[in-house]
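Just so you know, all these numbers are worked out from the coordinates, no wet-lab data involved. What you are looking at is a predicted structure, and each value in this text was computed from that prediction instead of being measured. Cβ atoms are built from the backbone, for glycine too; each structure is taken alone.
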Structure P
């Protein structure tokens, strides 16, 4: 291994499959919400605020409990203690004049970029939007499925290490495509969050008027339960740290959520046609989230060496190279497998958030890859294309949950309702089946509700 990446794993699943399987299983576990990945600074702050060293789930329980009990007072208290910002009920909400001022100060090219990306996302999300089903008439009458948008949603936008207007677009625009009327955005009171002009300008450009300078588990609690000045929502979406993920998990049932997301992750499947400098750049792009998991899976042993050299070269020239290097050493690996079949089996087992197929026939290989949040095909489709501009949302299932979960779409902001309207003839067609099952289940009133209509009697 080169000098820059002394600890990045090289796993040879051909020669030593046992070691590789153990590492990959541990990687999945450590990056899930159960993994307890908290920075030393975060642990120190927890002990300072709560007077003892608490596990993240206990921290979240304490915060949510106080939000339920004392509402706004608890929200402002935790904002001061955890974010170091003393707010009033008035300064907590970003005013319309602040949003407009941020947009007026913004670079016109930046606003044009927001407009173009919004158009891409809106076009894609509208193209896949569910519409009311055609009525089924096999029984006399009409039976169909009706879709209506949620009334009010909450969107969590991170703001600790960087500003994320992309996450704003990828959550707000799908909701708008679905027809959601009320969208409340919460963002930490930081220079990258609630005081970031680029982010506030993006809110204004997207037509978001309800923005609050609160973050973390306390913001999730405020959205779920409602506090003075913030009405409760029906669904909470958007990325965040471990505390946000655990808070979303805790309030599920009170409200709906998009997912319990963990750190960003990518698996790159590559063959001899892949360019090592492209692969290295893609590995680094996810690792710079820090933490972020980046795995190269290939059956070309020579590619591993070429990618390692490219990583060495690129890390030294990137502003977030040190952060990416740390993630690559802790959560990255260059994995050699026997062939494409082994790569498919490994990847489906890992069920990654992002899957990049950099091979000679990526679509053909993708047919066999069943478990991934988003799949990027070919040498010229970096994950960043999906993160920023292509159209699908970059809010995706992590930690192996792509085995059963899907990325956020406009359809996740719709509610479906079964619509059943029978004629007298139609009820008669199925009356015998209804009453027979009702008798078997001992639900005599169910039977009577049919026979009183078809026979004029409840006996």
Structure Q
């Protein structure tokens, strides 16, 4: 592989989270032919570690204002002036809001080089059927099994109405209603992602969402990808559009002649998709504004070095992706480094994976189990894989992780593709307060309150007293006028 400078999206559209926020520039290490020169950071944290993961976290923080020379040139070509990504997104969203389908077609042509007419934006039903008919039967079998796995788990956790009668004459209900219409963004720049369709649409279907609009860029990996289209058809998704980027998000949020507006937008995308989702939030709901894929592997002397290395590489190959080993077994660090070098040679994206490991990876030696759990909680990773003698001991001590995988035979890829929980997860340390996408993400809750006359009389004095204190006499009177 030639030695080149690499421009990568810090928040990259990958199979397990929404990743598109900033472009950063870093040089490929001068080692394309010598993977043994891997320079992943090694840290001895036994004497102090307060800043270690903090510094790693800062490397992955969203910027949203740095763009590659190529991206800058395209911006000037399309808009006639140098703009930041935020400014680009604001212009696109405003244009789509004001000019609708005309703007979609303009940006499809200018940004994705797809000269489509309005009636070509939506993928015809016949093409969905043809893609499904021509699909690899084994792929469709896998899609069905995964769909069933996801649906089973999402149904089990789905909220149902709760009704309480705390005293005679009082009925209180919390009801949960599905959103009517949602939009799913499916990436299609560097690879096709049928898994994104499964991990977003199936939880929505379980929740009872009636209408699901899928948008994907007009590329061979997006809305022209047969596997993605076949997956949509298998799941009963009939509304698929050939449009991506900020313009697709804007169309979903504001609506236009070609694409009716939705209530919520989910799914990964590039820099401009993520910024557009942030711009549209408030007009519609979004799943998250998330960052690069992350994994922390906690391992002890029972862990196999080849397993651990494979798990680190699985996230690093997103490039960028944060891959961190935390262990109190010093010998394991050397063994994992050797395995990383050995396994890198087998990967198709090995140079990009090296870049990611060197920029965002670490092998950290800690004092003991307690120290490992403390550092992990500070980092609050998207994925946490615990490969120890008794992983349930560690997970009981850790509060912050987007998704946890326990044991030597539970690789994170199971969650990415097939286990059941959605792979759309909080990143960037936000899992201290944010949750991953699930069927409940597509429900809107509301309360229903009902009092009879006697129950009203019993509580009236409390309401009136607080209303009077606040000077809201009409509130008070709305109660006293009903007292008997």
One of P, Q was used to compute FRET efficiency 1/(1 + (r/R0)^6) of positions 222 and 326 (r between Cβ atoms, R0 = 35 Å, to 0.05), and the answer was 0.40. Which one was it? Q
Of the structures labelled P, Q, which one yields 5.7 when distance in nm of label points 7 Å out along Cα→Cβ at positions 102 and 438 is computed from its coordinates? P
With distance in nm of label points 7 Å out along Cα→Cβ at positions 238 and 318 computed for every candidate in P, Q, 3.5 is reproduced by structure Q
